[in-house]
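Presented below are the structures under discussion, each in the form of structure tokens.
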Structure P
């Protein structure tokens, strides 16, 4: 079974978080305000999360799979690597961590061709999350 596309997974995770945050903002905001007096680091948490969302958006914007000639063949290559390593992982249990490191890279590379299809949606989700997080400050 092929791994789900990394960017689809990111989109799904962002959507779930955005929906939760947006739907519960009226409840979360007063709780955050009350927590600030007890746990002042809550402001740092929100600011760091906003910063990370900005960095994620920048990285997504910087990815341009259309500029990579032969990307479809590289994706086929990484699919082969994924299948091989997934099978080898059972035979080489002591190398599981190394195999997982390589699989993480192949997952990103094999997901790139579909990035253009979800790029705008991912960026819009990040923007919506940041807007809601800014309301919590």
Structure Q
């Protein structure tokens, strides 16, 4: 399985630490790779870092959108996460997980086909199931 992780929030690092042994590759994308410098995940060849304008589809494609089985989005705010998740739907074969700060928006995201995680109570059981836990 290949993962595209969009954003650089600590939740993405925690998820990646839990799943790194279960995947072939995780591509991280944010506006700058500097946001990943202190993560300590660079010890494995399974990790790649990309940067650019995450609002542009070309940036998402360059970071591996079309080759990703799973896309995880946690951006600066929930509306940006929704915008990026919608753009990521161009890969119809992938599952898209969105991490929300405000769960009152969960119903909207779920109605659009996204799988929701609560950033304040991060339980990734559904992701682990997709990976064949």
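Please treat every number below as a calculation from the coordinates, not as lab data. Owing to the predicted nature of the structure, the values given are computational and were not obtained by experimental measurement. Cβ atoms are built from the backbone, for glycine too; each structure is taken alone.
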Value 51 of relative contact order in percent (Cα under 8 Å, 6 or more apart) was derived from the coordinates of, among P, Q, structure P
Hey, mean count of other Cβ atoms within 10 Å over residues 59-66 derived from one of P, Q reads 12.5; which structure? P
helix-only ellipticity at 222 nm (-39500 (n - 2.57) for each DSSP H run of 4 or more, over all residues; to 500) computed as -8000: which structure among P, Q? Q
A value of 3.3 was derived for distance in nm of label points 7 Å out along Cα→Cβ at positions 35 and 115; which structure in P, Q was it taken from? P
Rank structures P, Q by mean projected area of the Cα convex hull in nm² and report only the one at the top, that is, the highest. P
Matching task: 2.0 is the computed value of distance in nm of label points 7 Å out along Cα→Cβ at positions 51 and 99. Pick the structure from P, Q. Q
